[in-house]
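Undergrad: Several structures are given next for inspection.
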Structure P
Amino acid sequence: MNAVFELPADKAACEEGERLTPRFDAQGLVTAVVTDASSGELLMVAHMDAEALDLTIRTGVAHYRSRSRNTLWKKGETSGALQSVRELRVDCDQDAVWIKVDVAKPDDTCHTGRPSCFYRRLDPARDGGRRLVFD
């Protein structure tokens, strides 16, 4: 494990306890679902390791672990679209977090320059439901 977070004593402590005891996967990650604190819109899904989660808690600015680059990533550090954490929740077994954020540049949340990373949807009427439509 790591020195920042302790392991849950048992299932009941994990599910009913008051201590943050995240259950990192084999790669040392938990899934982070990120929504806009005001609108509730889904902005992105990312991953956090112990360092990213600890920095997020301590600084109030969202940090993630880039799986493709295997590096710590302070969201918005280069684009200016920093994510200020308003609320952080964990799921029942503490292997995922839900982060509600305010984004400094809300029209530029995604690296593609869009307000959300979820800017395409499946069109069930085209191509057997396999065609993506841009919103």
Structure Q
Amino acid sequence: MSLKKELVSGTIYMAIARYSGMVMTILISAILSRLLTPENYGVVALATVMLALFNLFADIGIGPAVIQNKTLTTEDMNSINTFNSYQGLVLGVAFFFSAPYIAEYYGNPQVTLVCQVMSVNILMGCVNAVPNN
């Protein structure tokens, strides 16, 4: 396959992945806004802001690095996946235990439970990063 065809193909796949994720986010937000009361939706939004911050720390570029490096062995991939999983565990636990402080910062005690439940998202995102890429 020529370089031009690979570039076009890669661009199309990346666009599909990015925009389908955006569409899913909009749909989920629309559904949640209809199901939850405005107060509860606000609590989820507050927790989501902090979750996004922790996800920035979780996404240290391992996925794109795995894609670009064509010489990785199975052992390398397993080591990278193990490291990423431990990183997700540490960040997830940190998010879980920082939930009361996040709630105190926002002045809303309901944020604690929501953040603690959402902490699983960080772990799962890190565990799935290498296999997905």
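Undergrad: Using the calculated result 31 for relative contact order in percent (Cα under 8 Å, 6 or more apart), pick out the matching structure from P, Q. Don't skip to the end; give the middle numbers.
TA: On the way: P: 20; Q: 31.
It traces back to Q.
Undergrad: Of the structures labelled P, Q, one was used to calculate log10 I(q)/I(0) by the Debye sum over Cα atoms at q = 0.22, 0.26 Å⁻¹, for residues 15-86 alone, giving -1.04, -1.16. Name it. Provide the component values of the computation, followed by the final result.
TA: Working: P: -1.07, -1.34; Q: -1.04, -1.16.
Source structure for this number: Q.
Undergrad: OK, next. For which of the structures P, Q does the calculation of distance in nm of label points 7 Å out along Cα→Cβ at positions 39 and 111 return 1.7? If you can, show how the numbers build up before the last one.
TA: Values: P: 2.2; Q: 1.7.
The structure behind it is Q.
Undergrad: Given a computed value of -0.70, -0.78, -0.86, -1.23 for log10 I(q)/I(0) by the Debye sum over Cα atoms at q = 0.13, 0.14, 0.15, 0.21 Å⁻¹, which structure among P, Q does it belong to?
TA: Only one of P, Q returns -0.70, -0.78, -0.86, -1.23 for log10 I(q)/I(0) by the Debye sum over Cα atoms at q = 0.13, 0.14, 0.15, 0.21 Å⁻¹, namely Q.
Undergrad: Output the label of whichever structure in P, Q has the greatest value of FRET efficiency 1/(1 + (r/R0)^6) of positions 47 and 63 (r between Cβ atoms, R0 = 25 Å, to 0.05).
TA: Values: P: 1.00; Q: 0.55.
With respect to FRET efficiency 1/(1 + (r/R0)^6) of positions 47 and 63 (r between Cβ atoms, R0 = 25 Å, to 0.05), the highest-scoring structure among P, Q is P.
Undergrad: Right, next: If helix-only ellipticity at 222 nm (-39500 (n - 2.57) for each DSSP H run of 4 or more, over all residues; to 500) is computed to be -31000, which of P, Q is the source? The partial results should precede the final answer.
TA: Working: P: -3000; Q: -31000.
The structure behind it is Q.
Undergrad: Work out which structure the value 3.3 belongs to, where distance in nm of label points 7 Å out along Cα→Cβ at positions 23 and 71 was derived from one of P, Q.
TA: Details: P: 3.3; Q: 4.0.
Here the read-out was taken from P.
All of the numbers you see were taken from the coordinates with simple rules; none came from a lab. In this text the structure is predicted, and so the values were computed from the model without any measurement. Cβ atoms are built from the backbone, for glycine too; each structure is taken alone.
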